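Asker: For reference, the structures are reproduced in the following blocks.
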Structure 1
Amino acid sequence: MMTSMSDDKEINALITLIDDPDERVYQHIRKKLMDFGYGVIPALENYWEHNKFGLSFQSRIEDLIHDIQFDHVKTGLSHWVRDGANDLLRGVLLVNRYQYPDLDEGKIRKKLYQLKQDVWLELNDGLTAFEQIRVINHILFDVHNLSGNKKNYHAPQNSYLNNVLETGKGNPLSLSIIYILIAEQLDVPIKGVNLPNHFVVSYLDERNLLKLIGQESPYGVMFYVNPFSRGSIFNQKEIEQFLRELKIEPRPEYFTPCDNLAIVKRLITNLIYSYEKLGNNDKIKELQELFKSLDQDNEPKATF
């Protein structure tokens with residue numbers, strides 16, 4: 001939200017009153033500043049850096065900045081859902097902005113473009129589905145050294161795309177998101193699959209090739225890929241075996257490609273679980289709010 005010169009004058013006047021000892025006055029000022037939205041943050045940051053109003057003033061400014069940034073993410077996710085949740089990267093970046101408000105989206109997009117280009121150079125129209133996956137696996141896991149963070153599996157940083165691209169370490173969901181985003185740009189029919197306790201991707205049987213050899217899939221999937229295990233390929237029977245080991249009854253959604261909304265919901269639920277393990281109640285509460293901006297009817301359940 002852009003502010004006018006008259007708005008700037010009002011904002012500056014309100015900021016100078018932030019340390020008013022009367023809590024009712026402060027709450028009134030706070031509400032007015034919150035109403036200006038994201039555009040008020042530069043002025044707040046400027047006062048925080050260059051004015052010596054004491055610890056109470058600085059603390060209130062920090063809280064205001066955080067709350068405005070949080071509302072910006074929450075509103076952004078609500079709009080993303082309203083717009084159809086068609087852009088997976090947009091939803092993932094909004095969740096990233098919860099932890100990194102000053103996120104350099106250009107840097108992330110540049111890295112993803114580089115990955116896509118490197119895969120594209122190795123692809124050609126004559127490749128089979130399995131050969132396409134071998135190319136993607138080679139570029140992501142051999143050339144760019146992406147891998148599963150098995151030593152610190154539940155760490156929150158494994159869920160933030162910027163961290164995963166910088167460190168090369170991620171969890172099943174974040175690595176699958178990268179896999180999906182790259183495939184999407186190359187028109188390779190890859191979609192996510194919401195397995196319990198794990199997340200994988202599927203290669204869609206768009207041309208009904210399995211039907212030609214008498215092996216038609218009821219879920220429209222040729223095979224599944226596990227990005228957390230360097231792109232290993234497996235089939236429906238192996239998912240059934242995985243579910244038996246977990247003593248979980250098979251359900252269609254454990255085999256069927258999921259949509260972008262389901263992926264971003266899972267991203268948030270994984271973060272909630274990560275912060276539960278760290279005992280960070282403030283982040284848990286905020287992430288539950290973000291989840292509700294995506295789904296008012298259900299509670300988040302961690303799945304990784």
Structure 2
Amino acid sequence: MKPDNTALGHSRIVQAWRNTACPVAPIPTDMPERAEGLEGIRGVVFDVYGTLFVSAAGDIGYAGEDDDALFRKVLSRHQFAVPCGAADQSGVAVWRDCIHRAHAAARARGIKFPEVDIRDIWRETIEVMQQNGMLKQAMARIDAATIERLALAYEAAVNPVWPMPDAGAVLATLKQRGLVLGIVSNAQFFTPFLFDALLGQSLDRLGFQPELCVWSYRLGEAKPSVRLFDVLLQNAAAHGIRCPDELLYVGNDMLNDVYAARQAGLRTALFAGDRRSLRLRREHPDCRNLQPDAILSTLAAIPGLVKSA
């Protein structure tokens with residue numbers, strides 16, 4: 001599933017990521033590694049945030065904590081001045097409320113785990129803030145490129161990311177061995193550009209099959225919805241993968257990654273390489289007795305774990 005065309009375009013989004021990125025190291029966990037070889041694996045599918053990339057938030061940024069000071073700073077840098085008299089009003093609260101209302105509307109349509117396109121949220125947020133006198137600008141239609149700049153700038157501010165150690169080398173090894181590569185990620189329009197920006201190669205050149213890259217914002221559903229994995233499996237058939245257990249899914253969250261992938265029949269590896277992003281979910285009923293097929297403390301363990309069919 002290819003990402004959308006964007007108003008900013010490929011080169012400007014890539015450059016924006018590079019301009020804001022700085023090294024972020026993972027914080028080791030105390031989980032023991034369990035990486036016995038798995039037979040019959042024909043493809044490896046990855047989560048993005050907290051797995052292939054160190055993520056300060058441990059997830060895509062809008063799913064974590066918000067910072068109104070950063071929110072105001074991003075608005076100011078993009079010529080959206082907040083009047084002094086609006087100091088007691090929170091723009092980030094408006095933004096978060098727009099997300100909540102979008103989620104509620106989707107749940108009313110029967111979507112249990114809804115996802116937004118963050119560009120729609122930013123456009124609505126600016127419109128609401130203008131209507132409420134929270135911005136100095138008069139009401140106007142904001143162009144798509146400005147919306148994308150705002151969304152990317154705020155994400156980069158609240159959720160610094162950096163490639164996980166060995167990510168590029170591991171992907172190169174798996175590609176060289178002829179394994180099919182895919183992604184299933186809770187993501188936004190800017191996420192696919194991280195690879196080009198910070199790993200120096202496009203998804204295609206890294207070996208990922210476009211139709212095996214499933215992004216939540218495109219489906220309007222997020223993990224732990226199994227629908228993302230169903231889409232993956234439908235497209236994997238074109239690559240000769242007929243059985244779900246021929247795919248290994250690697251992710252850092254026992255619910256969103258291990259549970260959801262297991263429900264679809266994939267084999268699973270919990271990535272426990274960074275304390276920020278490791279989500280064990282021990283109190284969740286679906287995770288209490290759940291065991292992944294492997295536990296990894298580094299991505300470098302993956303090539304030795306995977307025994308090709």
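Every number here is computed from the coordinates shown, using simple stated rules; none is lab data. None of the values given here were measured: they were computed from a predicted structure. Cβ atoms are built from the backbone, for glycine too; each structure is taken alone.
Asker: Out of 1, 2, which structure matches -0.20 when log10 I(q)/I(0) by the Debye sum over Cα atoms at q = 0.06 Å⁻¹ is calculated? Don't jump to the answer; show the numbers that get you there.
Answerer: Numbers: 1: -0.26; 2: -0.20.
Traced to structure 2.
Asker: Of the structures labelled 1, 2, one was used to calculate mean count of other Cβ atoms within 10 Å over residues 93-100, giving 17.1. Name it. Display every interim value, and only then the final one.
Answerer: Working: 1: 19.6; 2: 17.1.
So the calculation was done on 2.
Asker: Right, something else. Comparing mean count of other Cβ atoms within 10 Å over residues 29-36 across 1, 2, which structure shows the greatest value?
Answerer: Across 1, 2, mean count of other Cβ atoms within 10 Å over residues 29-36 peaks for 1.
Asker: For relative contact order in percent (Cα under 8 Å, 6 or more apart), find whichever of 1, 2 sits highest and give me its label.
Answerer: 2
Asker: Please state which of the structures 1, 2 yields -18000 when helix-only ellipticity at 222 nm (-39500 (n - 2.57) for each DSSP H run of 4 or more, over all residues; to 500) is computed from it. Don't jump to the answer; show the numbers that get you there.
Answerer: Values: 1: -18000; 2: -9500.
The structure behind it is 1.
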